[in-house]
Each structure stands twice: as C-alpha cells, then as structure tokens.
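What follows is a set of structures for review.
Laboratory data are not the source of any read-out in this text; all were calculated from the coordinates shown. Note that the structure is predicted; figures quoted are calculated from it, not measured. Cβ atoms are built from the backbone, for glycine too; each structure is taken alone.
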Structure 1
Amino acid sequence: MPSIDEVLQIVDPTRFSIALSELIARSPRSFAESRPAERVAWCVSELEAEVNNGGFSLFFMNSTGDLAAETVDALGRIGAYKTMALVKEAMSVFPPPGPAAARQSREAQLKALPASARATWDRLDKAFFAYPDDLPTLMRSFVTAHAADFR
C-alpha cells in the first residue's frame, strides 16, 4: 500500500484522487477512530464516488448518507464551497432537520419524499458532474497541510 507521501507525488488529478481514496479505504482505523483530516478525505472521497456512481439519490440511500452533515463540513474545510452548497441543497429536500444519520430512518424518509425531490437531485447531479470546485486540487492542498494525520 502506498504511503501518503507517495500518493501526494502522483501528478495526475484523477490518479491522485483514486490513490487517496484507496489509501483511506485500506486504513486500519474505522471512521470513528480516524484522525480529523482522514475523516475529511473520507467524506469527500465517498461523496464523489457515490454521486458519480448514482447521483445524490445513491449518496443518501447508502451508508454514505449517514455522514451527510460531516460531508458538508468536510467540503467547507477544504474550501469546496460551491460543492458544499450543492450538498446542502440536496439535503434540503428532506423534511427538517434534514436527512437522518441512521440509515434505516433515512430509508423511510427517502420513501416519503415527493417526486420533486428526484427532479431537484437530477439538477444537482448535473451541477456536481460539472465539478464547480476543483476537488482534486483542493484535496491535495488539504492533505499536504495535514499529511501527519495520514501517517
């Protein structure tokens, strides 16, 4: 498994993002045991993977939705404010106080959402796919500044 220093040496943004995601996935620590910077990288990586794989509906349907609020915070911490706004808007289709952190409760919320929620997510998916923030560059800067958390 490559070290964080080796991952940071990868120049290609896509390869860097994939290598960072793999490094996080192979961590011996659970999310709860992870260091703060690892949590940020995990949230951003999982958001990208889920939305690119099936849109915001998949993000909220899967366990990644458990950490929706943490994902908003993570995007703010790396400076991805436009993407953060998209996630906040995606969360706003849920009744207050927003998507449940417990997957089973969130599944019930998902079933009760009006059709307009899907239309909102479809629009937000397209905005996300346009990458309004340069997530690989922002993640590289963040990880470089917090590399010790990954060792």
Structure 2
Amino acid sequence: MSLSGGCQCGAVRFRVERTTRASICHCRMCQKASGGFFGPFADVEGLTWTRGQPKCFRSSNLVRRGFCETCGTPLTFEADGGAPSLSIGAFDDPSAIAPTLQMGEADKLPYADGLADLPGIPPGDQERATAHFARIVSHQHPDHDTDAWPPGA
C-alpha cells in the first residue's frame, strides 16, 4: 500500500509505503501549529519526498515541525531522534487514515467533544450555500501526483 500527499500549493509532495499509528494531539503547540483544535498525525514507514522539501521550525527543545515555505501547509511533526510523522490532512486521501489515539488531553478544548453534534447549514440556507460553493475555483494542488505544478510549469 502506497499513499501520497503534499501541501496546498504543490511545491512539496511525498509518498509513504504505509502508515502505522495515527493520532490526534490536543496540546497547545499542536493547536497552534495546525491552526486547528488538535494536531492530527500519522506515523509512517518508507517516506520519500517526491517534490521539494519542507522547511522546519523548532517548536520546542524536543520537536521540529515541517511546513511548506510557499503556502504554509503544516506537514510534519518530528521528535528529536525520531522519524517524521505526517499531517493526516496533507494526505491525498485522509479518509484512509483513522486516528486511534488521543494525546495531550490536558489541553483539549472544552468544546472539542461536542463538535460532531453541531448543526449543519439550515435547510432554508442550503440554496444560498450551494450557490456560494459553486462559485469557488480552487487554486489548490489536486489530490493526486502531477508531473508538474502549477499547470504549464
């Protein structure tokens, strides 16, 4: 099983032979690094950078975090002496990587457990929402490998 992924702009791409443990971390550093409620990461085997390389930021005395220097997409979590874990959302098919462990629960945001219970767009607003999303033209790299990016490069 081989999985690929990369950043939003396509400047950095990777391929892995397989994922092992997948987790979410609620610590404050992972919240800030991901810009989300938690950091979702997968441990991997057989990592190859197929286009570009991430830049790194040392977020603590024990951890470096990799990101695309062009678009800012968070890509890696790397503890000193360990192999990089990859951001689950950076994979082309993140639905194939289900977290099986939570960490950093002392910093879990108080509303995190209730997110799945939030209501969706009300039926009366569906038409407007559909029209809004139909107007969006993504400039994001597609969820598959390309020979060159951006198109025509």
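Below are the figures for this structure:
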| quantity | calculated |
| --- | --- |
| Origin of the value -21500, where helix-only ellipticity at 222 nm (-39500 (n - 2.57) for each DSSP H run of 4 or more, over all residues; to 500) was derived from one of 1, 2 | 1 |
| Value 1.00, calculated as FRET efficiency 1/(1 + (r/R0)^6) of positions 24 and 88 (r between Cβ atoms, R0 = 25 Å, to 0.05), assigned to which of 1, 2 | 2 |
| Origin of the derived value 85 (volume of the Cα convex hull per residue in Å³, for residues 8-63 alone; candidates 1, 2) | 1 |
| Structure from which 19 was derived, percent of Cα pairs over 28 Å apart, options 1, 2 | 1 |
| Computed 20.0 for mean count of other Cβ atoms within 10 Å over residues 56-63 - originating structure among 1, 2 | 1 |
| Label whose coordinates, when distance in nm of label points 7 Å out along Cα→Cβ at positions 48 and 96 is calculated, return 3.5 (choices 1, 2) | 1 |
| Comparison of 1, 2 - label where distance in nm of label points 7 Å out along Cα→Cβ at positions 16 and 136 is highest | 2 |
